[in-house]
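Just so it is clear, none of the values below were taken in a lab; they were calculated from the coordinates. Worth saying up front: this structure is predicted, and the values here are computed from it rather than measured.
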Structure I
Amino acid sequence: MPDLFRQDIAAAATLIIVKVGTRVLTGADGLLDAARIESIGRQLDALLSTGRRVVLVSSGAVGAGMGRIGLAKRPSGLADLQAVAAIGQSCLIEAYERVLHAKNRHAAQVLLVADDMQDRARYLNIRNTLRALLDYEAIPIINENDTVSVEELRTSFGDNDRLAALVATLLGAPLLVLLSDVEGLYDRHPSEANATLITTIESIDNSVERLACDTLSGLSKGGMASKIVAARIVTEAGGNCIIASGRNDYVLEQICSGVAVGTLFCGRKTTMPAWKRWLGWSAETRGKLLVDNGAREAVVTGGRSLLAAGIVSFQGTFTTGDVVALATANGREFARGLVNYSAAELHKIAGLKTDKIASVLGYCPYEEVIHRDNLAVICREDVSPRISQ
């Protein structure tokens, strides 16, 4: 039955980012599941027919390549992995193009590497290109460029769940849908007796993260833990996230009709500005500032700037204008921002009150080490989750 709250979310979701994983797209033999590709293509067409815009982030290149050349085991060597991914990527985009072309839709392949999102100019160019593709009513199909990204098949974006979350923040999408081989997030491992699907999570903290129970296969790098990380990114930025089964042939249509399928992670009431979304999750950090509880409270709850007095210590070598992370004493990051002082300067003024900076440095160009306008909160650990079933 439709849920009124979910209907409101669906109505606001004029742009939807859909991520589909390897275990959904491939069969036991490692080959792409043609019926599953057909189902996804039909559902994407149905969403576009309602006037929505859709971006697809698709895994499956390595699995498709293995199936195409008859490999039973994922290669361990980087060059072999990249070669298999190159073969598989052509299979993957061909499969989507064949299905979408039959419905008079256009598939547009977009391959990214981590540096593309970290560099501000390239980040903006990607956003402009994706917007142009959407204006042409094409469906961008995004994957990481396994063939040229040296670290991707080991770390890089980490997995396509995180890549999908970064694409959602890039475009300011109100809804991210992560299609998995399970129905959603359960209160215990899905294989256990009496495991219950959690339908709604209003906020994410460590207790929610502990619910993730991953068993990685030989093909997929993702899992529930990575999906919760992706959900945290999107919800903190102000969007909503739904984890649902990609093996349900009508899952996207049900979501857009407000049906309570999967697990909904609710976004914050306010949407983070585009500049801060890049700062918070895409920009490369050059260092880390460890701050006391008072400074963290001022930044997270009070929306204040970071002052030198609240800095306990720091790590890394950075200069004025670099992006740095803010962390608690235990090293957990909670914000990122543009620093107004270099590491050499901060070494002298960390812990000092603002009125002491000039006497130590001989100048005081900024009262704030990081101004609140250049600071993005990415984790609010003090918010306790409320879970409903």
Structure II
Amino acid sequence: MAHLSPNAPTVDADGHVLEPRDTWINYLPSKYRDRAIRIERDQAGDEVLLFDGKPLEVARNRLATLGGVDMDPSEVLRPGRYSYEDGCPLGGYDPTARLKVMDAEGIDIALLYPTIGICWEGHVCDPELAHAYTEAYNRWLVDFCSAAPKRLVPVAHINLLDIKLAVSELQRAHAAGCRGIYISPDLFARGQKRFDDHYYDPFWAAAAERELPVAFHVVVRDQATTSYVDPYNGGGISFGLLNFAFLAIDVMGAFTELMSAGVLERFPKLKVAVLETGANWISAWLDRLDHKYEVIRSVTRLKMKPSDYFRRQCLVSADPDESMTAEIVRHVGAAYFVWASDYPHIDASMGVVAEMRRHLAVLPQTDQQLVMGGNAVRFYGLDK
């Protein structure tokens, strides 16, 4: 185990698994098996990812791009050239191999999130099937992490279409060892209900009671959410960069909605992590929210400035390639940042621990240790 110091483990706050194509076939109850998430070839010979028998069009013949960390993007992005498994390094689905990758990188602990799991919500409208998908994945992930439970930390995927089922799975997954919760930021994934709908109150209460951080993460979808972003975009030729960059806006929007709608006010012990947006934006955004709050505070539900809720209940994850992280950490406070590798996705890279340390080197050693792992240990209770 590649400890840099007994008191300062290096924690990857957002690593990913690449679920084997038979995950849902093997882990779903028998009554749902014919509706399992599958990867197959259709009649045209295209490799497709199927949810309840329907393909995710944006990933048609491009499933290798769900991984691809050690591949040439210009090759992986060519439709049909590589299969899903071609883009899957062994560390994406084999825990022993993942531990070797972590050792080589200098990562002590990894919080693990889905990959195929960030693609299907919003495309599945049957609440019971959505629940079955999440439970099957969570069971598989706990089994994956059982190879090294102190180093491989499962984060449960919870769908919110049926709140009773969501709370039930939260309770079951927590008892099985999950240390956090991933929920989609996407309105389609929650039947277009707002986060302040009291329908969700039992979920927020259950997460807060168990001190399980709730994390937002980018998602992949066929549906366009704004007039600027169209997933079909001519095969990625005309607006591919806009689409790719815009994924972060979903997460930023969900975080802002949750805060501004008063959920953090009503649930002061609820912990929230903001992932895969980078972190260099957070200072300017909190300043903007605080300024607008002063204008409308007489009609808002908030009793404190937005930045106060952030500091009381939230963390944001920095990307290794961001160039201003040290200054943002210095300005906002070192206690509110973690970092993430995003391994093994196509826009991730190797050597990220060294890259993060270079960017943070101007900070005091205690602040560097907080960002590199201390905050994650505290926030997720990894020392318990």
Structure III
Amino acid sequence: MADVTLAEVREWDKRDPLREARHAFALPHGVIYLDGNSLGPLPRATAARLADVVAREWGVGLIRSWDDAGWMAAPARVGGKIARLIGAGADEVIVADSTSVNLFKLLGAAVALRPGRTTLLTKDGGFPTDRHVAEGLQRLLPHVRVVAVPAYSLTDAIDGDTAVLLLCHVHFRSGARHDMAALTAAAHRAGALTLWDLSHSAGALAVDLNGAGAGMAVGCGYKFLNGGPGAPAFLYLSRNLQAEARSPLQGWIGHAAPFGFSDRYEPAAGIPRFLTGTPPVLGLAALEAGIDLMLTADLAAVWEKSARLFDLFASRVASARPRLELLTPPEANLRGSHIAFRCADAAQIMPQLVGQGVIGDFRPPDVLRFGLTPLFTSFEDVWLASDALLQCAS
């Protein structure tokens, strides 16, 4: 692929089964956007949907829209749609709060489900917030300890004291992917639970939570799901844990009878018990528009194209090694849907690229990241972006 021409990749785009999906996004002219792994672009349907929610549902329907427009049912309805993207049942996913808040809720529930165990096990160098949240729980529960180990030590570190294994499915910096099924099985053999952060997985690659036997998961809505800045997050709780699991953040919307206004808290049945406060209606509407767009695509075709975009980018940049070191595993089954390069002056190169209309991002201390989001990223985009990168790094 290193010698492929621009004319050839334009032919690939003409034959791309996902080529029409690009028109569903309001992408600015003259920009190659390779940062959908941080913030997905605006779907064209979102602005009209939000305008309708504001003008008709809120403006005319007023408070009646909690029932008439389905506002109250939105967290479960949108969660059920996300479930189709992550290999879960519709009654196992709900939209609520932020990824960090959902992590806290599920970590607290996991500790309670494994009394006598004290270890929250995670990977050293994972996404910082996940560890911060775990350590915040540790401050509230002094008998709990957070243990972080290198990736290669994870299986050996799981033991009879492990309450929960907390991992990002795809690493935010390198793009490396954990073997969800194998690590979940290892945790189960030791009697531990698993909690997977799918923020860089959901909508980007095939995820099968049920198939892997995963107990818990969280994820954000503003990356590959295109829900907009600060979009609500989601949480997954396996059906076989729902009867016993309790959220440490008890709120009225998670009550069995929220409009009974009882002083005594009684959790709702099933996944709705992990709701806390009033649903963010505008954020949910934007997120649902993004997910509806995602659900129109063949996920197998999405992942196949992601792999080809990666191979094209990696092969064209290979000539710049060792100055540009490929940080992401080259094997498709070991990575997510972004490509990362280590470069000594990455902090200077990325602003140069952005100035040329190629938007990726920089992660300290020396990493250049480029999101490969097949619904709107073309092969020509990758060819031109890699060409610009080679020029900046020459």
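Structure summary
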{"read-out": "Read-out semi-axes √(5λ) of the Cα gyration tensor in Å, computed value 30, 25, 22, structure in I, II, III", "value": "II"}
{"read-out": "P(r) over Cα pairs in 10 Å bins from 0, in percent, for residues 258-353 alone derived as 15, 43, 29, 11, 2 - corresponding label from I, II, III", "value": "II"}
